[in-house]
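Structures are listed in the sections that come next.
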Structure I
Amino acid sequence: MAGDLPEYYFRVRENGAFVFRVDTENRQRRIEMDQIAVVNIRNGQIKPHGERELSERDLQAIRDWMQDRQEVLEERAIDDILRTVDHLNTTAHWAQSRATDDQLEAVTDSLLLAMHDLRSVLVRKKAERMGRGDS
């Protein structure tokens, strides 16, 4: 098992991660995790933990993780939006085929305002892209 463990472990948090160096080369053959840094994905900040100095190898591993993490988060965001499209479609079907008057009364204003807001943003952003000549 010890041979399969990565050199670094990233405990994900909302804005980034706590970075640990994984050590299995000790007398007790226990897995030890020593926190070496805190990472903020939003601003790209890497803060050494305590009085530590990070090696170039540490920094490169952290930068690589940050890049990979950004890609994962971007993919998840697009997937969430595509799921929202599916939810809107199922909501339209529900409203047309199964919803009672009371149920529609409970959700109509909120849905209409949210969809109006979304439509306004999408139309404005599309006009901006067209004005720049983007596709």
Structure II
Amino acid sequence: MAYTQKSYLEHVAVRVRDIQWHINFFYEVLGMEVREIDGPADAPRQYWTLGGMQLISAPDFEAPPSNDAGWLAHLGIMVEDLEAALAAAQSWGVKALPQGRNWLQLPDGLAVELIQASGDSVARVLAINPRA
């Protein structure tokens, strides 16, 4: 089940071992569409989404432990429909975190906090083109 709502974060760059898995997760679960690709579409070196993710392919990357002060703590992502996003995430093998059911850990260790946006605030933010 694909999450059909939209989300917003502008932007954060993260290194990931499996860039295609992360591209698919952020698109299918959170509705973050492609903004730019560096390299071939089937094996990009970098991938930027509308909504703020920059994924950097690093197949040998090993994330430091989550309690390491040098590691990114988490991403807070505003979603149009929290329940739908959580339902869509279930089939992705993400791990629940103790902070609450809206906190998920992705396979490379990245933690995301999904936050219910009010009204049409996500659509209004996404309508802004900060690069225009």
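Read-outs throughout are calculated quantities, based only on the coordinates presented, and are distinct from any laboratory measurement. Only a predicted model underlies this, so the values are computations on that prediction, with no experimental measurement involved. Cβ atoms are built from the backbone, for glycine too; each structure is taken alone.
Once distance in nm of label points 7 Å out along Cα→Cβ at positions 50 and 82 is calculated for every structure in I, II, which label goes with the largest value? Before the final figure, lay out the partial values.
Working: I: 4.5; II: 2.6.
By distance in nm of label points 7 Å out along Cα→Cβ at positions 50 and 82, the leading structure of I, II is I.
When relative contact order in percent (Cα under 8 Å, 6 or more apart) is calculated for each of the structures I, II, which structure yields the highest value?
Details: I: 12; II: 26.
When relative contact order in percent (Cα under 8 Å, 6 or more apart) is calculated for I, II, structure II comes out on top.
-20000 is what came out when helix-only ellipticity at 222 nm (-39500 (n - 2.57) for each DSSP H run of 4 or more, over all residues; to 500) was calculated for one structure; which of I, II is it? All intermediate terms of the calculation are to be shown ahead of the outcome.
Working: I: -20000; II: -5000.
Value -20000 for helix-only ellipticity at 222 nm (-39500 (n - 2.57) for each DSSP H run of 4 or more, over all residues; to 500) corresponds to I out of I, II.
Thinking only about mean count of other Cβ atoms within 10 Å over residues 98-105, which of I, II has the largest value?
Working: I: 10.0; II: 13.6.
Top value of mean count of other Cβ atoms within 10 Å over residues 98-105 goes to structure II.
P(r) over Cα pairs in 5 Å bins from 0, in percent computed as 2, 11, 20, 24, 21, 14, 7, 1, 0: which structure among I, II? Working shown, then result.
Working: I: 2, 8, 11, 12, 11, 10, 9, 8, 8, 8, 7, 4, 2, 0, 0; II: 2, 11, 20, 24, 21, 14, 7, 1, 0.
Label of the source structure: II.
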